[in-house]
Structure P
């Protein structure tokens, strides 16, 4: 049962998702003024009492990443200074996660930097989904709940793909994720060997695994420029796949990503609403968006009631 000390607020990153979450919980979305001054500095004013309340701030750090991150940090500071009892930052998409280690001399680890910023601002807990790498949870000194998109993705795949199925990882880093999906769906497993030539650019080299005559689903956590994805689809198609699809939790879709997807060998790209789709992406017939609002709503409810969230990792179909 909900208590009257639960408060949910959102910034401007994904208000539609916040509204869906509140609809599931049957609570109103809290009033917060989040705008910019004429010099582009962010202005935040919480429009209701949060003293002693359990506050959840919903804000993915999607593009424009820096602006949305600053909105979140300032909102955390605002409710902390208003004496909230506990502050949970609900970050459906955790930006800067791909810079999680030093891959060259004199480069930052921004996934850790963002973790420090959130903690210093006053967050008591983090709720997120499909972190790029699981070890980011260890960058925080506060509790982190990392949900997965699989309870939404796997039933969709099971329902819509009826032929012999192959799950393919677009790179070596995603093999564990692809293997988990393949095991759950009774599918074969494949891997694309690629070499990254520069940040945001990758060249798919060759396919490891058998896809001949099969429906293929490429599994990844993020689709950004769609360069890797579309090149992987081309390689898979050339190896005799019946059709090539993709499932990616976070639809960043920057630059010419939508154009690439539309012109590619992909039959379908399935994404979630952790990040709002652009108008161009909404019009693309190949892109299908699923909602994870019910998962986030249940997680918020369980955290608020001090219950376990283990049930949110169960998959039913």
Structure Q
């Protein structure tokens, strides 16, 4: 009897349902993250529209994980890459429209563009978004905020596709929003949001946006390869002050460094790996815990597997 032929494991891309958007195998994610580190996506998917995204979530095998990627501003992709499907929302999810005091914004729209659209429509209250790097989808996922406001303060409703591919519209109370937290399942994908502004003079809105940009430029290492605020502020305290008090300002690990300018920021000085950055962050957490008793919580989202680990 002839020996049974060895079976070659099926490629993930061949196990996915028929989709209209673009599928790419082993896509280099380091090029699309602000840290400029990390391994590839097993498959990167850019859906054509909401229906195309829903088809993926409804039709993919249950063992295939899905990870959503915005512009990679507050994200650390580990060196071993991201197994499963990484979804990146494109132009079809970046539209912004204004009706009265309400803005309908796609999850792929840049936060800064939403702030500018609100200003152009004479709507205040969304200026803080010009100081939040990333997209509206990411802002919803972590209830992002800055300069005294957060997305929950301006959110009327959000549209999301759940893990079974069903489109849902949720009120803020449905989303378990708190400081830098959203309680929805990780496999639910935001597609748009309805935000509310307050009528105001565009010149006043512009002045407030300019102030935010100036504060950000003066206090943060925004010209460096960084990932935004590394740790969430503990209640009643500032993460940067705890880090500074623990002697971590300027601390290095490989090519990673705690910023001298703002020590709640990690920097890729040019040669860092994702492991350097994550290990440095964990060392900061250990020193802060030892000196203050505070267990810092990562604000930067870390995805994928470390080099040499199995998914």
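All of the numbers you see were taken from the coordinates with simple rules; none came from a lab. Everything quoted here is computed from the prediction, not taken from an experiment. Cβ atoms are built from the backbone, for glycine too; each structure is taken alone.
Descriptive notes on the structure:
- At a computed -7000 (helix-only ellipticity at 222 nm (-39500 (n - 2.57) for each DSSP H run of 4 or more, over all residues; to 500)), which of P, Q: Q
- Of the structures P, Q, the one that 2.7 was derived from, the read-out being distance in nm of label points 7 Å out along Cα→Cβ at positions 16 and 104: Q
- Structure responsible for 0.20, with FRET efficiency 1/(1 + (r/R0)^6) of positions 168 and 240 (r between Cβ atoms, R0 = 30 Å, to 0.05) calculated and labels P, Q on offer: Q
- Structure responsible for 14, with relative contact order in percent (Cα under 8 Å, 6 or more apart) calculated and labels P, Q on offer: P
- Of the structures P, Q, the one that 0.25 was derived from, the read-out being FRET efficiency 1/(1 + (r/R0)^6) of positions 56 and 176 (r between Cβ atoms, R0 = 25 Å, to 0.05): P
- Read-out Rg/Rh (Cα atoms, Kirkwood Rh), computed value 1.00, structure in P, Q: Q
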